[in-house]
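In the part that follows, the structures are each spelled out as structure tokens.
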Structure P
Amino acid sequence: MQTDKPKHTDIDSYIAEFPEATQALLQQIRATIKAIATEATETISYGIPTFVYHGNLVHFAGYKQHIGFYPGAAGIAAFKEEISNYKWAKGSVQFPLNAPLPLDLVTRIVQYRLAQNAAKAAKKKK
């Protein structure tokens, strides 16, 4: 399947494609993740911004009506009650563009995912 969208190689160029208001939200979620996941590396995976720490940590993406946040199925399951006010699926949650981002919730989910990936990495070393 061919798309008109350019393939991005870095998060800055990805974010630059969006309207200013959406860019601001994408930068907020990026800064929140970076502040917690200090050892994670940034990349583009599946065509969207991704943080990697002992494997995929979280992804996020911009859309016309929402910011998609992808902490994986375990990240969603662990916070199911707290994300219940948002549209969500097995491995993702949608934060509407017309509301403040729940950065405290994003922080807790990222912390959970960091611990999960670190534990998985430690198990592999044994």
Structure Q
Amino acid sequence: MHLRALSGDRVKPVDEERNLFRFKPKPPPPPRVQPTGSGASAPSGPPPPAPPPPMALKFIGLLETGDQKPKIAILSDSAGHVFYGTEGGPPIEGRYRILRIGAESIEMSYLDGRGRQTLRLSGS
């Protein structure tokens, strides 16, 4: 069928120094161009505050006592202390509040409202 194409002339490599197994360093990225003129300028003033640290708790279980009673989330810290809490209930470890309890996660916030975090059920 196409056997004649195999015996035809082929293009020869141009660069005899080419080595597929030798790597060259990547070129540096091009410098960023700063817009000039009356366009958007860099914001002035102090930098925004750092976000709060991540919550050092694990969501390890859920206790459902009945239809009329609230769900109870079971949490643990890195030292192995166990905490129990409900949605909108008393603070956990004096710093956190449970906002919502789902089937596989809970949503918590700091008492002062600085940040929210979703903790997934880890089971240990």
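Which of the displayed structures (P, Q) returns the greatest value of distance in nm of label points 7 Å out along Cα→Cβ at positions 48 and 88 on calculation? Don't jump to the answer; show the numbers that get you there.
On the way: P: 1.5; Q: 3.0.
Biggest value here belongs to Q.
Here Cα Rg over 2.2 N^0.38 Å, for residues 24-71 alone has been calculated and equals 2.68, so which of P, Q was it run on?
On the way: P: 1.07; Q: 2.68.
Only one of P, Q returns 2.68 for Cα Rg over 2.2 N^0.38 Å, for residues 24-71 alone, namely Q.
Given 1.7 as the derived value for distance in nm of label points 7 Å out along Cα→Cβ at positions 32 and 96, which of the supplied structures P, Q does it correspond to? Show your work: numbers first, answer last.
Details: P: 1.7; Q: 3.5.
It was calculated from structure P.
Supply the structure label, taken from P, Q, corresponding to Cα extents along the principal axes in Å with the calculated value 46, 33, 31. It would help to have the intermediate numbers written out before the result.
On the way: P: 46, 33, 31; Q: 85, 58, 31.
So the calculation was done on P.
When helix-only ellipticity at 222 nm (-39500 (n - 2.57) for each DSSP H run of 4 or more, over all residues; to 500) is calculated, the result is -13500; to which of the structures P, Q does this value belong?
Label of the source structure: P.
Give the label, chosen from P, Q, of the structure having the highest value of relative contact order in percent (Cα under 8 Å, 6 or more apart).
P
When mean count of other Cβ atoms within 10 Å over residues 64-71 is calculated for each of the structures P, Q, which structure yields the highest value? Write out the running numbers ahead of the final one.
Numbers: P: 18.5; Q: 9.9.
Between P, Q, the highest calculated value is found for P.
Every read-out reported here was derived from the displayed coordinates using simple, explicitly stated rules and does not represent laboratory data. Just so we're clear, the structure is a prediction, and the values are computed from it rather than from any experiment. Cβ atoms are built from the backbone, for glycine too; each structure is taken alone.
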